[in-house]
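What follows is calculated from the coordinates using simple rules that are stated; it is not laboratory data. Everything numeric here is computed off the predicted structure, so don't read it as measured data. Cβ atoms are built from the backbone, for glycine too; each structure is taken alone.
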Structure 1
Amino acid sequence: MPVPKDFLSGSETSLQRRLLRIVEGFAKCRVVVVGDVIVDEFMYGKPSRLSREAPVPILSYDGATTVPGGAGNAASNVGTLGADSVLVGLLGRGEVDRSVYRALQGKVDISFLLRPTLYRAPVKTRILAGSQHSTRQQLVRVDRESSGFDTSIGQEFDRVALSAIADADAVIVSDYGSGLVTPSLVSRLKSKLTRRRRRRAIPVVVDSRYHLQRFLGCTAYTPNQSEVEEAVGVRIGDDSRLLEKAGRALLKRTGAKGLVITRGSRGMTVFEPRRRTSHIPIFGTDEVADVTGAGDTVIASLALALSVGASLYEAACVANYAGGLVVMKQGTATVKNEELVAAVESDDVRDQ
């Protein structure tokens, strides 16, 4: 839905006020998330004793939960942040796939989800030890890959994705490496969006776990620092000079309009062509509870902010608040619009 021309008025001088108006505008937006839906499974157990078979703890089973991960989590965050959320992806018809499908119902438009009979979504099972009244520690993660998909399913996915973006105010590309999301598809999505007559360009924001440099010319990219290090072949650490060099190199290679690097306890760094690099300190405490799925929250809030006309720096500030909130929650989690508003209101944020 188009945002009124005076929505972000030039008379607003306070960054905090502008950010609050940006978050308020989320309710006007329709965001389409295209990508890999993952099943995030959490299995809980109470430590009871050490095993006689090996030097490992024995856990007394205390329950399990299954939630949408990957593109599913990004779409869930778009919904809880107050916007209309549309998900384009694959889910199978087995038990765990059905549980994710049910979890998405009512929060996300799942009419564009494909559910091939023989397909099985990838599953990440995290086993955690602790009680309900203490911090649960992750002991191990077990990954089960997807069953794969054939060419016909890939072609149908492309067709559905192109159909779904007809009324989009922003598009999120969530690539976790299955091969479902291709550079060709993203190029076609951009071309279709460009043909639409809109006062403001429709942002296409990309999160690609392994192939960031294959997706060219998009609005913004949201890699974490380790993904940037892998992409450019440099160990950055705390070296600001290497960070600047790597960020500028990746910006040039992708032809991106913007790059937001998430850096854990170091906050975020924002790169734009021909603009000074901006560093945003972490919001909240650096004693995080769980970083699982935090990147999905970041890209959801960033895309929403861009869709209502925020600058990349303003959008990154909004995403920084959302990311700071979600890492204080256990497991794959979402952030609500009212939580984000409260975070912005509580912080003494100032203009650059």
Structure 2
Amino acid sequence: MTKLEYLIKKIALTVILVFIVFIINILVTTGFFRNIQNQFEGDILQKIDLPGAEDITLSIIDSFALISSTNRDMYPPKKQEIGGLYLLNLNSFNLKHLTANFKRPFAPHGISMIKNDSTYKVMAINHTIDGHSIEVFSLNGEELTHEKTLKHASMVSPNDLVLLDKNRFYFTNDHKYTSGIRRLLEDYVGLSLSNVVYFDGEHFQEVANNIAYANGINYDSNRNLLYVASPRKFLIKVYTRNENGTINFIENVKCGTGVDNIELDSEGNLWVGAHPNLLKFAAYAKGKKPISPSEIIKVNYQFKSDYSVEKIFIDDGTKMSSSSVAASFGDLIITGNVKDDHFLVLKKGN
């Protein structure tokens, strides 16, 4: 073997080794090797027909849930999807379509609401074939009125949002790039390029970046803590909020699963819908697999690495595929998902 042949062989073996390490890293960091064992100590109380109930938020005071529903074929969509906002009475489980008369293209994703006197301010991320927006509504009883549409160049790939009051909010972009090889690198390599944007009522401002797939976001006003889900890294990022809207990073909460939307209970615990195997979820979202595993976790966060992560519900996808949100209400858990034609109301175990 000549020196040139030896060098070529050495380079080829190095390239193959790097490629193998690259593939193994993707498999490990997306949960591919995780063994899904079904787990839940409670019961399935209700199965409610509604497609793609991707995000859910509750009013504990007025005993209702607001649900973002979109009939999804695949993600990213190739045609305009149709969706709506729904109100679920948590005492009777009656479901009402709130946006039946909203005639614009509407495929809601992340939602947030906050009580303002006797009414609620409601905002929803809206994805259309022509672009993204945030739709602003007012909810009075069971009547939802559209107020305005917000659009801005910062809405590159908006995913979720959280209201601070009737004017101010944060939202996440889950990608920096919308297509091509760079988007694939964000998805599969886990490049940390997405961000959080703050709106002060007049101006949009990036307040956090270098996040791998910034997803669910929520704010604990009692503790002044902002939580941002990073499913690609299996963690929740914790920040404190400053008066001017900027945020300071505290730490990462390691969750061991692909965390999606975040809801808070009355005690400040985080309830999170999650995807334990991101590659199976990606195949399911693209319509290549019939089911995808689900997981619901409860995070008790104290401060500075003092936290616990409890696995509440794990399913291989037969009862619920691709869980995306879980909201606690008394002894109930209202769950949502990305593409199923129904969502589940769970009753907690003793």
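Out of 1, 2, which structure matches 3.6 when distance in nm of label points 7 Å out along Cα→Cβ at positions 93 and 117 is calculated?
2
Looking at structures 1, 2, which one was distance in nm of label points 7 Å out along Cα→Cβ at positions 221 and 277 calculated from, given that it came out as 4.2?
Here the read-out was taken from 2.
Can you say which of 1, 2 returns 18.9 when mean count of other Cβ atoms within 10 Å over residues 133-140 is computed?
2
Quick check on the output: 4.1 is distance in nm of label points 7 Å out along Cα→Cβ at positions 149 and 269, derived from one of 1, 2. Which one produced it?
2
Using the calculated result -3500 for helix-only ellipticity at 222 nm (-39500 (n - 2.57) for each DSSP H run of 4 or more, over all residues; to 500), pick out the matching structure from 1, 2.
Checking each candidate, the match is 2.
Of structures 1, 2, which gives 18.3, 54 when Rg and Dmax of the Cα atoms in Å, for residues 69-252 alone is computed from the coordinates?
1
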